[in-house]
Structure formats: structure tokens, C-alpha cells
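> Given below, in the form of C-alpha cells, are the structures.
Taken together, the values in this text are just the output of simple stated rules run on the coordinates, not laboratory data. It should be emphasised that the depicted structure is a prediction, and the values quoted were computed from it without experimental measurement.
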Structure P
Amino acid sequence: MFIIPSIDISGGYAVKRVRGMRGTELVRLSIDDAIKLTRDFGFVHVVDLDGAERGELVNINSIARIGREFDGKCEVGGGIRTVDAGREA
């Protein structure tokens, strides 16, 4: 089995929302704490929740930080609507 942890980002923090609704965050961690929790998996799925809502990348600095920690071994979603946005991510 291959388990892929997910880091959902909103407002520069790793969050867990109830049914994905803004304002229902049950968990709010720093990006560094989220990395510590997921580091041993070696691969992570990252979602820019703010980006998904706005239709453009919003939390690119947090995504870049996670990407560096995982040596690029991550999936990224949320707010990527163009090839250029994909390249930026």
C-alpha cells in the first residue's frame, strides 16, 4: 500500500476543514509542523485551498517550502488553471 499524506494550505497554514468549508478549520498548524508530521512518508499531496477558491495560486511560498523539504516529491493542486501556473508551482 502507498499512503500519501495531504497538506491543505489556507492563509499560510496547514489546515483541516469540515467538508472543505472556509471558517470550519479543526486543525491549524504551521507549515514547518505539517512537514514534521509528513516527512517520513517521503511524498506529499499539497492543496492550495485559497488558490482553488480564487482560481490562481495563492500560497506559493508555502508550496515552495514543502517542495524543498520533499526534494520535489509532491503533488500540487488548487488554483492551477494554466500551464504557466503549473510551471510556477
Structure Q
Amino acid sequence: MNDTARLTAWVHGRVQGVGFRWWTRARALELGLVGHATNQADGRVLVIAEGPRGQLDRLLALLRSGETPGTVTLVVDQFDAPRGGLSGFVER
């Protein structure tokens, strides 16, 4: 379950202007993941993360936990093979 993978998560709800991207960055770094959290024009936040599948599953569970800043109403996720080219975890 520690195969490296890529998580793409579209986070819906009140997730902009509430510290959500900073919170996501902090959790991802604690889990040893690389990637970014990016505000989208339609109010969603796009989270791209790569690392061990088990750690990605933990991040996804945190995104859905109800303990995030703001209010998450839906998380649409997809797992793929890692693409690389990421370093650190940044807010965009």
C-alpha cells in the first residue's frame, strides 16, 4: 500500500479565504507529500499531491474529516500514476 501515486482532489464548499490551502499544505508536509493546493475561479480548491499511497489516503481522509478551515461539502478524488516534477508543497 506504499506504492507512489498521484492524488487529484477537487474540494468543493467554502474553502477560499479561510486558510484552507495553508492547512492543506501543513497536513501534506506532515505526511511527507509533494504538490500544491490551488484556488480555482469557481470557488473550489484543486489539490495535487504525490507520495506513498497510504499517505495520500490519509490526506484525503483529512480533507473529508470536517476538521478543515471553512466548510467542505464534497471532495471528488482521482488516483493516477505519479508524474513527478513536484517539489515541496505550495499554495497557489
Structure R
Amino acid sequence: MTTSRKHQLFCAEPMGEKSVYTLPGIGPVLGGRLENIGIRRARDVLGRFLVLEMREWEFKSWLRDTCGANAKQQRDCYNCLKEWTDNNL
């Protein structure tokens, strides 16, 4: 599996105060939609990922229903958060 530069940068650093826009798969449109409902930080998305017990189908469905992410965007975000949690938690 090849990963994007955005994915590599995200996984290489602590979560900290990263913006939701730093998540792979989340660009200006989806990030704006997430911000409109109060999800401003990557850690907020990570929290949902963990609440859903890292279950791929449920997280991807949540992302689709919450901000309209397509299959590629869902996959990119899921894969990044999965790698980040595997390496940091």
C-alpha cells in the first residue's frame, strides 16, 4: 500500500492540535462541513474512530453520513487513523 505525503506527515507526528484538514481524505469541502458541526480538530475525528472501536465499516459510514465523504476519502482517513493508533496507542 502506498501512502500520500499528507498521510506520512500525519502519522509521523503526535496528534496535538492538528486541524481536521490535516487528515488524509479531508480537504476544504469536507473539512468545512465537519467544522460546521463543531468538529475542528483531528483529535475529534480520532475520538469518534475510537468510540466506534476502530471498526472500519462503522467509521467509514459515520464519515460518509457526517460530511459526505466518498469511498476514497473514507479509506484514506480510516487508513491514516488506523496507522496512527497502531503506532501511538
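> Which one of P, Q, R has log10 I(q)/I(0) by the Debye sum over Cα atoms at q = 0.27, 0.31 Å⁻¹, for residues 31-78 alone, as calculated from the coordinates, equal to -0.99, -1.18?
P
> One of P, Q, R was used to compute helix-only ellipticity at 222 nm (-39500 (n - 2.57) for each DSSP H run of 4 or more, over all residues; to 500), and the answer was -7000. Which one was it?
Q
> Thinking only about relative contact order in percent (Cα under 8 Å, 6 or more apart), which of P, Q, R has the largest value?
Top value of relative contact order in percent (Cα under 8 Å, 6 or more apart), among P, Q, R, belongs to structure Q.
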